[in-house]
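In what follows, structures are represented as structure tokens.
All of the numbers you see were taken from the coordinates with simple rules; none came from a lab. No experiment lies behind these values; they were computed from the predicted model shown. Cβ atoms are built from the backbone, for glycine too; each structure is taken alone.
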Structure P
């Protein structure tokens, strides 16, 4: 990326969402239907902050409009503390 930026005046914003609420919503429906909550390993390995599609879209639009987001790698998540899959399952 840096070489492309320097050679051509190319700009970028790399957006890295941690998770989507939509994905978690599928788990909620399964649990409501009496099915088990599914997670990998012990559920403690990684934590994430799910974000809605609308909030992510707004953030991406800001990447085009706001200079402080140009030529950056931008992790993005929703509000609150990052939760492990185990913590998410306990909440369900």
Structure Q
């Protein structure tokens, strides 16, 4: 079965489940999380891969780090990453 196939209301379920009403409400309230966790747990065989382990080498912070740091209320994160990269002579 699939999450999408579960009826929203416990009265529409064709099995008896203890606490069905509360379970149905919980599933409804957290449905987007359930879909996300299913996606996280699904192996994607066509996901991008690397050709060489050197591709994993850190080459310093990307420009997007500034916006990301601001979005998580860590404005000094980008500057810190830049200092670390300079200290390590990251290419």
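Quick notes on this structure:
- Which entry (P, Q) yields the derived value 1.1 for distance in nm of label points 7 Å out along Cα→Cβ at positions 19 and 43: P
- At a computed 7.6 (mean projected area of the Cα convex hull in nm²), which of P, Q: P
- Relative contact order in percent (Cα under 8 Å, 6 or more apart) from the coordinates reads 19; which among P, Q: Q
- Looking at distance in nm of label points 7 Å out along Cα→Cβ at positions 51 and 83 for structures P, Q, the greatest value goes to Q.
- Each of P, Q could give FRET efficiency 1/(1 + (r/R0)^6) of positions 11 and 35 (r between Cβ atoms, R0 = 41 Å, to 0.05), but the derived value 0.95 comes from Q.
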